[in-house]
Structure I
Amino acid sequence: MLAVKELALQEKETIIALRRHFHEYPELSQQEFATMDYIEEQFHAWNIPTVRVPKGGVVATVDSGKPGWTVLVRADIDALAIDEKETNLTTKKVVLSKAKGVMHACGHDGHMAMALTEAKILAARKNAWDGKVIFIFEEAEEFGERGVSPLLQYLHDEKIHIDMCYGTHVMWRLPAGKVGIVYGTAMAGAFFFNVTIHGCGGHGSRPDMASSPIEAFVSIANEVRAFRMRAVAPEESLTYSFGSVNAGSKPNIIPSELSFSGTMRCTRNEDGLAFRTFMKTTLPRIAEEYGCTVEFTEDQYMPAAVNTKECVDLARRAVVTALGKDALDEDCPMWMASETFALIESTYPGVLVFTGIQDEHVGSGAPHHTPEFDLAEDGLVSGVGTALAYILTVLEEKPATPSFKAADLKTMIDMLDPTKS
């Protein structure tokens, strides 16, 4: 195998330059046009062909020219609507967003930098490996019409066979230089809901002449709270929150409508899907008892990101062999945040790796989606080495994955559609 640790170190300046460019010029979900132009410019400079998938992102293929397996590597590219602070936890940041109110506060700038560097290294050494590596750069991982669905549909329609997949997410609490590769669920499943309760307004002096959506919501909230206790095994985790509740404006007027929205997170898809079914069947029943009706304006389910056992075995071994035992954090826990890479892992056997970016010396370690968020760029070097070690080991060994069972692509895409109800 190639000396991936040394190769990643040799490209440290490339990784940092790419990450800082992306950080300076962030773009929101479904607006990442300049970002995709820049990504394609880099690939074309390295003679790597690309395809722009509408509302999906960029697909690039590094072909060794020799028969073999195909590994898919994914990076996400959108930023968040957050005003960046000039300082992280302890010091001034080395690079700042130049787009007011927009910031790479989740680490996607690092994801893009790592994937591009991995492609550069592989393309320059095609004689050292067999097969293909397909890199996909996904639009709108955070919000809206997620780009993962068009990308998966493109691969399906073009009959592009994928043997295994690889993804990474930088992790704020994991030290730079470490990677975490967990068995089972790596990141949580999620259900995003937005509901409107339609009732009949009235005056506070005659609630008997109204059908109050507020009273219906109170009952709904109590039923949702009880669901977790009676339906989820104690060794599993399912949590939910209401992020907004809006109704009425006067103390003596009963409103005709109430809207509420929130999310659910779970470690098992069985529990998450049961929660979704519960919401879809129970809410209309409760609302009817109060003379109201229910409308789901958002009903979006994202599966848990579940690592394939054989891929975890291989990835852990590859990291220890290539980067050393100290690079692997064997006790890294799963993460209750959610990831669209889950759909890719549900389609192909693979692994989602956590890349450490916490370093008190540079002030990184603030949680994701905060103005103070920053990353230790040295951690990205370990991330590149980890990806290369996994990719090359997969291409060489072609491991069987008897534990993997693919999900139905159409069903997953339909559940991720935020407009369906």
Structure II
Amino acid sequence: MDVQDNVPHVQAKFTSCNKSLAIPDHAFSIPQSLDQDELSKLVNEIIGNDEKKEFDFVINEELLRTTIGQHLTDRLIGNEAVVEIECIEKNAPPEPLHVLQHSDWVSCVQCHQKYLLSGCYDNKVYMWYDNEQLAVMEGHSRPVTDVKWINSVFFLSASQDQGIFLWKWSEGDQCADVIYHYKGHAQSVEKLAVSPSKNKFCSVSWDKFLKIWSCSVDDDADDIDPEVSIKIRRTAKGKESKPTTRTPLVTLAGHTQPVRTVVWPHEGELFTAGYDHSIRIWDLESNTTTDTLQGNKVFLDISYSEHNHLIASASTDGHVRLWDPRQQGGAMVQSTFQSHKGWVSSVQWSPSHTHQLASSSYDHTLRIWDTRSSRFLHSIAAHSDKVLCMDWSRHDVLASGSADNTLRTYTVSV
């Protein structure tokens, strides 16, 4: 690379967690005018790489998005000392995989291993394998609002009909039985979260309450009667008989408006958020709220990162925010991402990249973010109507459901 002597330089040392890059362990004098693309060319020259890989660069835990000189100036970093620059191979954007057609709005989705569950405004739950529809499960009388896997056999579905079903999936028969019907909410059940131990789950509702339920299942238990379970096959209609009813173990009150979303990151702790503009942290030993993170708009979704202990929130103001519940006051909001042009319907941390998360929006798009930059990494504009739900449970697959009646999946580089 030709370098003119009158261009300001900076001493920089390149590092990488990828040992195969074989970057020399000494400083280089490089022009401050170099941007990300020019730095990628330089690093490829340094390591003698004919493949010409594309890199991202991190300086002091922040992605480089301008020239090096501008980055240092904006952050009041002097250029006299050696600047350490971490090289990261750039992730390719997600690629479209499958388009799964529904008869109405797709309201919820979750992946588990090779299967994909979706819930729809046609009151049905769908089971998919790649692009093949394995089963359509009927039983709810109103739109399905959430689906959650417990393990590879059992899963839950919630609905605006105020009820929750626990289903047992039979891979051999490709059918599902309703084992339990959970009753207790007075209005629409909005979201479900399964405990880390997989023996309980929490539901939140438009009725402002949280409820804790048992999802322990004993195949030999007396209350699992195959004669009263609802068996749904691919082409069959649901039977009129009713499954066994279960009631809540605990009911928690505190929100002053409908509760929209819940996550259960630790056995004794819950996070909820909703229409009262608050994120609440619950202690399940005392069954009380231990802290409240106050926002100024409705929260539609939250996601918790075990790695960096941050809560990501999706709001009706179109913003994704990162909250640190360990901080106090205004310092709780660590970052705000402001690219979406409509309500942010869902947000979820990547299962494999500790700094990445995804969001979906009523502006018809999905975004992939890196917490070390205020700009999104990738934008997905595959839907023709508002995106209502999104799931990133599998590290290599992203899924989104929309008011355009489609469920779309995308491959994600890892």
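Given a computed value of -1500 for helix-only ellipticity at 222 nm (-39500 (n - 2.57) for each DSSP H run of 4 or more, over all residues; to 500), which structure among I, II does it belong to?
Details: I: -11500; II: -1500.
Label of the originating structure: II.
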(message) If FRET efficiency 1/(1 + (r/R0)^6) of positions 137 and 289 (r between Cβ atoms, R0 = 41 Å, to 0.05) computes to 0.70, which of I, II did it come from?
(response) II
(request) Compare distance in nm of label points 7 Å out along Cα→Cβ at positions 105 and 361 across structures I, II and report the one with the greatest value. (result) I
(message) Quick check: 2.9 is what I get for distance in nm of label points 7 Å out along Cα→Cβ at positions 17 and 305, calculated from one of I, II. Which structure matches?
(response) I
(message) Ranked on relative contact order in percent (Cα under 8 Å, 6 or more apart), which label among I, II comes first with the largest value?
(response) I
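Values in this text are rule-based calculations from the coordinates and carry no lab data. Keep in mind it's a predicted model, so treat the numbers as computed, not measured. Cβ atoms are built from the backbone, for glycine too; each structure is taken alone.
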